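**Student:** Heads up, there are several structures right after this.
Values quoted throughout were computed directly from the atomic coordinates according to the rules given, and no laboratory measurement underlies them. Computed from a predicted model, the values in this text were never measured in an experiment. Cβ atoms are built from the backbone, for glycine too; each structure is taken alone.
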Structure I
Amino acid sequence: MKTIEIATIGELLVEIMRKEADIPFAVPADFIGPFPSGAPAIFIDQAARLGAKTAIFGSVGNDDFGKVLLNRLRSDGVDTRGVRVLRDYTTGLAFVAYFSDGSRKFIFHLPHSAAAQILWEQVGEEVLQELKFLHITGSALAMSDSCKDVCYRAVEIVKAAGGKVSLDPNLRPELLNTEEIRKILRPVLEVCDLFLPSSEELASATGRPVEEAICELLDKGKIMALKLGKHGSKVFTPERQINAPPFPVEEITNVVDPTGAGDCYDAAFVVGLVRGWELETIALFANAVGALSTTKKGPMEGAMWFDEVSKLMQKVGWKPPPPE
């Protein structure tokens, strides 16, 4: 069995989106999909496409939506032996509507779907003890008590074995309110090595103003990558700050679908740390991967292969990271 470098736990779902923007759910209109999705699934698929040895622990239904997910993950090299296929539950679903002001609206079918039925027995402890990084998302913690408890236990094992933990708050008010999400994030936020929020998520997750929250987290020795969307990102360590400019994706193509961009950014950042790249290189690479992920419809469809990202970085005059 190959040694897994990066793993994640959480929701596996398919996304079905409005075909056109600015059409609310309350009126009949066309949808397109299903597209493989779920924040942990997007993250781990992108990490696999960038060359990491990856695994995911989760559950799907014994249906065609589950096949869509498993076929995609397996074809991209993700180890899915920790994914259960359940006969008594359907695969998780997310319906998404986009609006011209950049906002999105979601309807989730998760807590009572296969996605939420995650048991400790399906998680490989040997895999956890050998990991370089375990990635946790707030959406997975919010999905069900069983998934939350599995995540907490896995974090303890990874940290005890000397591995590292990354956390994306991935706040989903459709699942829990901010106060509840803040409470369930806290045990992972306290011990994580890498925190990957947006500015809004940073304030919501900590209950502090942004600058105060940054100082508090840096005092605990963490790396924080602050995702700023079209403005790029900022990386903070206890020793320094890196301001990474946005990748000029508009010079190559159009932005089509922003869903999953943050998860792809996370994957690129974690892969860069695992590979031992300089933080400046990691920040630029993650900005490029996140931006490029928005160029296709479907949250996982824009995930890029390492060579693709390198070529497109060169095309706009950015220096790509060294090949593995």
Structure II
Amino acid sequence: MNYGTCFPITGEIKTECLSVALLQMSVKKPTRSYEDIDENIANLFKWMERTVAGLPGVDFMITPETALHGFSPLAAKLPIKLSDDKFMRIAQKCKELQVWLTVGAIIDKEDGSPVQNGAITFNNQGEMIDVYTKTNPWNPLERNYPGSEIKVYEGPKGAKIATIICADGDYQDTWREAEYKGANVIVRISAYMTPYEKAYEITNRAGAYYNRCYVLATNEVGLDEAYCWFGNSMAVNPDGEVFASAPTGIPWVLKCDVYPGLADKIKTQSLMGYTNYLANHRGGANPLTHKNGRMGLDKSMYSYINGTEENHKC
């Protein structure tokens, strides 16, 4: 199993294996028309078909952030409506191949909200089951309007999945919010560029370790007019170990198997397994904190959580 050594697990564990393919894609960059987006969709379908042929039984595929639009200031002028035929074709492909898919796109929710950077998830019946919009667009270049919620949805094989996008993962609170809402798998789709290779790995591993979740991170690869997208897609276990990784600089399909029930089991322990709980139950091994049935001090000591606007220094 792709599990580390920090957290002893006791008792019986029943968990299915979730088979995942991270599609480290190169896409047409930048997109200048909806015809370019159609070309990227055709490219996506080739990747999906290749993956199903080579990895029969795969449950879930994940693209980079920029799979349909590339990274370009023009992308915000080419949003895709959620009801658009482009998404309907992707949904049909998922049903045809019997796979789940998370794909990155610039979207128009058709609810009056501004254009946003999104991650859309389809199940293996062709249903659009989750639409996440990036809560932390990348300053100074990404002009998409920020989303306002980290969500968790029920995925295949017992997975409870939260999606974040690229720069979202540079903020510890997005990871914690996902875990707090019950995620055992966090999907991070990205267009991370050189020279941030180390930051990409550090944040993926920290997100997994501090929140006892699997992290599945898919990154773009290739060159455009401004950036080198380095790839290095990876899967990280709840121990913070990278147990599967794609190479630098080339397109790749990264196969990995995860066990959502393991992540859930860690959080049933009162030892060091569940740090989000223990942060607010400090000193649980001290007998003085067991009075009145308490397990540790249950008040947060952190001013950045408890503080008001007047306490903020920036």
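**Student:** To which of I, II does the computed value -7000 (helix-only ellipticity at 222 nm (-39500 (n - 2.57) for each DSSP H run of 4 or more, over all residues; to 500)) belong?
**Tutor:** On the way: I: -11500; II: -7000.
Of the structures listed, the value fits II.
**Student:** Another question, if that's okay. Work out the source of 34, 23, 17 here, i.e. which of I, II gives that when semi-axes √(5λ) of the Cα gyration tensor in Å is computed. All intermediate terms of the calculation are to be shown ahead of the outcome.
**Tutor:** Values: I: 26, 24, 21; II: 34, 23, 17.
That value comes from structure II.
**Student:** If log10 I(q)/I(0) by the Debye sum over Cα atoms at q = 0.12, 0.20, 0.21, 0.30 Å⁻¹, for residues 21-76 alone comes out at -0.29, -0.69, -0.74, -1.18 when worked out from the coordinates, which of I, II was used? Mind showing how you got there, number by number?
**Tutor:** Values: I: -0.39, -0.79, -0.83, -1.26; II: -0.29, -0.69, -0.74, -1.18.
The read-out was computed on structure II.
**Student:** A value of 26.0 was derived for mean count of other Cβ atoms within 10 Å over residues 229-236; which structure in I, II was it taken from? Please report the intermediate quantities before stating the final value.
**Tutor:** Numbers: I: 17.2; II: 26.0.
Going through each structure in turn, the value belongs to II.
**Student:** Given 1.00 as the derived value for FRET efficiency 1/(1 + (r/R0)^6) of positions 261 and 293 (r between Cβ atoms, R0 = 35 Å, to 0.05), which of the supplied structures I, II does it correspond to?
**Tutor:** Details: I: 1.00; II: 0.75.
Answer for the origin of the read-out: I.
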